[in-house]
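Pasting the structures here.
Read-outs: derived from the displayed coordinates by stated rules, not from any lab. The structure presented is a predicted model; accordingly, all values stated were derived computationally and were not measured. Cβ atoms are built from the backbone, for glycine too; each structure is taken alone.
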Structure 1
Amino acid sequence: MHDGALRARRLALVLAAAVCALAVAGGAPASDGVYWQGQTPENRTAVVAAVGSELRIPLEAAGPIGTQVSIFADRLPPGARLERSPENESKTTFRWRPAKKQLGEWKLRFGAEVGAASAPRITIYVHVGRRLARTFRISSENGLSWNAVLGRSVNALARPTAGSRAVMRLAAITPESMPHVVYLLGGTVGRDGRYWLRVALPKLPNGSSGWIPREAVTEIRKLDTHLVIDRSRLRATLYRNGRPVFRSIVGVGQPRWPTPRGRFYVRERLTGFTDPIYGSLAFGTNGRSAVLTDWPGGGFIGIHGTNQPEILPGRVSHGCVRMPNESIRRLDRLMQVGTPVTIK
């Protein structure tokens, strides 16, 4: 082989090695010769943003020598834009100044391509708060709330750090074979971009919570309903955006089997009972009885109909909340799984 051919072959090998090194440095695998590089965040990184303050996320990709990479987003939040660098066409910056009505989580997906070749999509989570804070509340006490469905079984941890003590194992499917909906209390984004969610747990003592990674749940859903059970007045009221849209008489626990006070949520919707005592349907909550711990499933507090409407209102149950069948059917049309429940 001539010296010129040898030099050309060595140069080609050097360039190939450099391309591989850049792909590794960028944190995302190369695909069809297009890869992420530079300060591009890792896939599933999370960042925090504040209302009124501009968020900037650097994006950089490269392709085969001599080509120009196009960086794009699947969907941008209103008011956001991608700005290509005039000095370096391989660099683009995501820029966004969130408004008050954009509070909450946003899931961004970015891609890079040259012709038919493309890099793997990357997902970046953005939590928008009223102020810039890495730890934040998600659901409010009496306003909007957020919930999500577990995508896989996961340990709820005592602290938002890998290796922290597990306080409960959360199965993706509940004991009643329903998708496991979790109520989101708060969240935190570490400096490493790891996103954790604090969720209400279905365990004693009532009010327990734990931390799970964001990737353990599917899409986060927002609700504007809130169910209040008044044990002294024996009434249930459903609020939407703070305004009552439903009222009903109820039965609550007898003195020796009291319905517990507290802040809970509707974890599942159940039908098809063989025992008519549960009426038309039932909503299962994450609340548990402190005195019926030997019951199947541990004595969870439900909200259900009854085949004995004549005993309502009253203190008639083992801790569950009963209401007339026509009331529970009407509530079913107004209230979704995930709705917060206050028992006072």
Structure 2
Amino acid sequence: MTQPPIQTGYLVLADLSGFTPFVAGSEVDHAQSILANLVGLLRRRLTPALQLAEIEGDALFLFAPEGRFERGETLLELIESTYVAFRDQILTMQRNATCPCEACRMIPSLDLKFVTHAGPWVLQNLTGASKPFGSCVNLVHRLLKNDVAESTGWQAYALFTEPALEMIGVRPEGMHSQQQSYPHLGDCKVSALDLRRRYTELTSQRSVFLEEADAHFTVHRSYPLTPTRLWELLTDARIRNGWEIGADWSAWLQPTGRTGPGTTNHCANSNFFEDVLDWRPFEYYTVLLRYGPVRIRVTGDLRPGEAATHLRWSMALESLVPGPFRGPACRYFAKRMMRVPERFENLDRLIAADARFEA
């Protein structure tokens, strides 16, 4: 019998906090309906970027091989954006609740935590579905029982083991680190991120968004990819250097240690600087390109569809020439200098030729 190959990658648990007392103190039918709503939301947000191994009551067990994400930071952004959607759903359900039952009254008590580990595992198929097996799987499940809430007071957090952070390649500022110890599994250093604080930061940031009506040049494209996959192609410097003509991008400045407003990238070939103005993973990003007196604002807007993600990529010239002449100047610059149409043709070919970018 052929032994399954050993794989290395991410193991992720998304676990509803407060669900045990919620179920114990409320009506079963309404509690089940609320659970189904929230678990369905988590499943839609986290897959197919992550593969679902199993729904374990009020938790989702997911995994992905190491190469699934071109930039490890995408996984961190996936977790944070999923929490934003979850928190928004909780607030919406709370506002719209008209039923006086205990289940509806206790909706605000529900929250969410994530546990992420990385290491070797093999895929087993014992029940008709493939799921990871190994010591790393045991550890990520044991880590659901930890001391982070007691140490910090946080009820919503994203916990990462050291191997997970090393694979992601980013260590966000403001993380709380501590040691966990489990029989037979030993000591494990973990670091956690306060998701309630991140929710406030992400939802209170000033929106910087270039509407198509205000743009001087726009490209529309549809790709048979998920928003998560397309986001990586548009934002990962290594991939961009492969399809943006004459590009040699690298991170110049990252004040918080990760990509977001305040990040500046630099292109060694053109000597352009790129300032990130707004960063909403898998939805849109806005950057300011600058070279001497030239200032160009760009927004990439991703809209998911049933079988594809639609991209609207718009740019507007903000300096160099008087207002009435900016439109023609921007279109000339986009087509002749930046060769934007050819860039997106390169991206089309890259997606068609590389299996890594399949949805």
Structure 3
Amino acid sequence: MSLITDSKFLRLISSRLRNFKQKKDYLWNFSCPLCGDSKKNLSKARGYVFAKGVNLFYSCHNCGVGTNLANLIKNVDDSLLKEYILERYKEGKSLSTKVTRKAINIVPPRFDKVDKQKVFDHAEWCDKLPEGHFCLNYIQGRKIPEKFYCKLLFTSKFKQFVDALIPDHGKQLDDDARLVIPFYNTDDVLIGIAGRALETNDYKLRYLKIKATDTIDRLVYGIDTIDTSLPVKIVEGEIDSMFLSNCIASGDSSLELTSKSIDGNTVLIYDNEPRNKQIVSLMNSAIKSNNNIVIWPNTITSKDINEMIQSGMTSAEVEYIISKNTFTGLEAQTKFVFWKKI
């Protein structure tokens, strides 16, 4: 009965949850009411309610909170909480409404494996493109290492490509030309894609990321290639990660949150944006949590690793700078104070 009761009360608060929708049986998605999800983009929805055993739980991919349904109800509609607790009590179920910031460890469902070397409909691997092709020119211009060409796709019909690969994606897409970056998990299962537009400079349309499964896990690029017995570097952009050894990309600036999913030591490498309030705030939080973090020296003016490479630096040179400018604790805090510009 607990799942039925939990589902009932989730529906009762659903009108107060922005972008609320049911993805499938016992899986709902909406904008996180605890962190707000995003002030700039109100369509962001990174909160999930899902079933584990006979209960519903809540997890947010933005702020990292993981808790039971009672705590979610408490934060959304406190007046409904007593009614919920009473109904659960009648079922003989006890509850704890204590807030926790520790993410719940959920074993994700397994999906059909998609071979890394399969032939995709409406797309071609970049190492198969003819010389002079405009997508090949683009990745050459970004100086992406040739070893990654066989891991990147080109499509001239992005909507048709996504529709064939992920029929129930539920997104409004244009049939434009894009560079496609596939994401795989540690079992080599395709879990999502990122599409980089090649024919527009509109920031909102430039990058699109789509999950290939209903897993609540974050999309992390490169997780299938790292060795967790060695320090794992974490950067923001997928292309940036292609220039460093044993590196993954969070796809956004939530590097600390991504590091929590890694069973081993990590080094957080934020973009070099000392005037970006969000980056500065996240770096400050990561330092306070005693993470290994790169504080870029003032001799580096490039915004990110790809810009460093395009400016003429080699991957070896960037790796050396990272190794010499990775700090933790008090030393990181001291370096950070002189790095930030706000």
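A value of 1.9 for distance in nm of label points 7 Å out along Cα→Cβ at positions 228 and 244, calculated from one of 1, 2, 3, originates in structure 3.
Looking at structures 1, 2, 3, which one was helix-only ellipticity at 222 nm (-39500 (n - 2.57) for each DSSP H run of 4 or more, over all residues; to 500) calculated from, given that it came out as -3500? Structure of origin is 1. When distance in nm of label points 7 Å out along Cα→Cβ at positions 60 and 292 is calculated for each of structures 1, 2, 3, structure 1 gives the greatest result.
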